[in-house]
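These are the structures, in structure tokens.
Coordinate-derived values only; no laboratory data. Everything numeric in this text was worked out from a predicted model, so none of it was measured. Cβ atoms are built from the backbone, for glycine too; each structure is taken alone.
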Structure P
Amino acid sequence: MAYLQDRGLGDDDIVRCGLGFTRKPKEVMPEFNAYEPDAYGYIVIPYWNRDCTQANYAMLRTIPKGESKPRNKEWRPKGLKSPLYREWMLTAGLDVLYVTEGLLDAISLEKQIGKHVMALGGVSMAPRLSSVLYHAKKGDRPRKIVIAMDEDDEGRKAAASIAHDLDIIGVPHALMPPYPNGAKDANQWLTDRRGIDWHFEEIAQFEDDEYPLVTTVWREG
């Protein structure tokens, strides 16, 4: 909980996105081969289908012990073809669809703007985005895509490549304006706002009072 709270995410986000936790990744998917001796455990980010009834893929986010730093940022199941996070949104006929680089960025951006957001799961997945759109029926494609990559050299390069491919396919698109206050990505934008627009409020507790449940409370201004 503390790991997610530090990144601006609370119980409402956990439920909305069906996030989980594990210390034994192979019990989630046998294809996981995560090994980090300094890890406390792993946040599990499932790739749900359109009606959130099934998830056939997931990514792991490492939670380090204490002040230690994880060796890897995210883990994928080994030997499995990776889809895009919320890939079904590319064929749902949406008016506007935002595309971020990382999974937590998608969850963070959706929390702030209340729009449909999906994620590549890394810039190396950008070609799959254009491939899925190319093979989709025109009526099923988003009417507009907003490209919201990270504000760094790699992210800007990926954004330019995606824009080029969307031009060829004929999908209208726009670039996300720079995040406020020099934030690198949507998750940093969210965490930078703590103490300004929102705070965590304790709403319930387990019987042992050890793990308080929290939710995000928004304030005007």
Structure Q
Amino acid sequence: MAGFFSVARYKGVFALVVIFLVLITDQVLKFYVKTNFFLGEIRPILGQKWANLYFVENRGMAFGLDMVGGTILLCSFRIIAVGFLAFFLIKILRKKFPVGFIFCICLIISGAAGNIFDNVLYGVLFSESTIRDVAEFAPFSRGYSSLFMGKVVDMFYFPVIQSEFPRWMPFCGGQSFVFFSPIFNFADSAITTGALSIVLFYRKSLHRAFS
């Protein structure tokens, strides 16, 4: 029994470290880009054309939707989801689940929390980013927006292939295309990595956790 509790404690410390490191990495990157880039600015990573830091912002709505109150609703949903996942994490820490499964859950929690931080606080922490002005830390109540109305900072852009469709193709012939055009942040990659890894490697663990 004592051995079980020591393992559970080790897994709990491991989970906290993973969440902390992902959150810190995500926020350091966002702070750097937010305070050093103009909105829409692109800088190659290590001189590579296919790997870039590309500063854009969004309110976090799916498919670019930006309805009234959408940011607050989405942020509230994320907070509830993180609360549920935190409860779920505590549950599996008390049982015998693979460390890899715990790691994946921690990635999802920390990634979601990183984007929540943007929505909740960035509006009051920073001045507005524009194509002519780099954001700065704002005095109290002088940020570009209010609590829960901040924009999520995205910066990774990897256009691995940039080419044109063959001219003989109907509808799109001769038009340019980019393979892998999404712009995302470290928190997004943590969520995606965690979720895909669970689907590919830990479906049995997920099923057992809910059984």
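Before moving on, here are some points about what is shown:
- Highest-scoring label, criterion being relative contact order in percent (Cα under 8 Å, 6 or more apart), among P, Q: Q
- Source structure (of P, Q) for Cα Rg over 2.2 N^0.38 Å, computed value 1.20: Q
- With distance in nm of label points 7 Å out along Cα→Cβ at positions 58 and 114 derived as 1.5, matching label from P, Q: Q
- Which entry (P, Q) yields the derived value -18000 for helix-only ellipticity at 222 nm (-39500 (n - 2.57) for each DSSP H run of 4 or more, over all residues; to 500): Q
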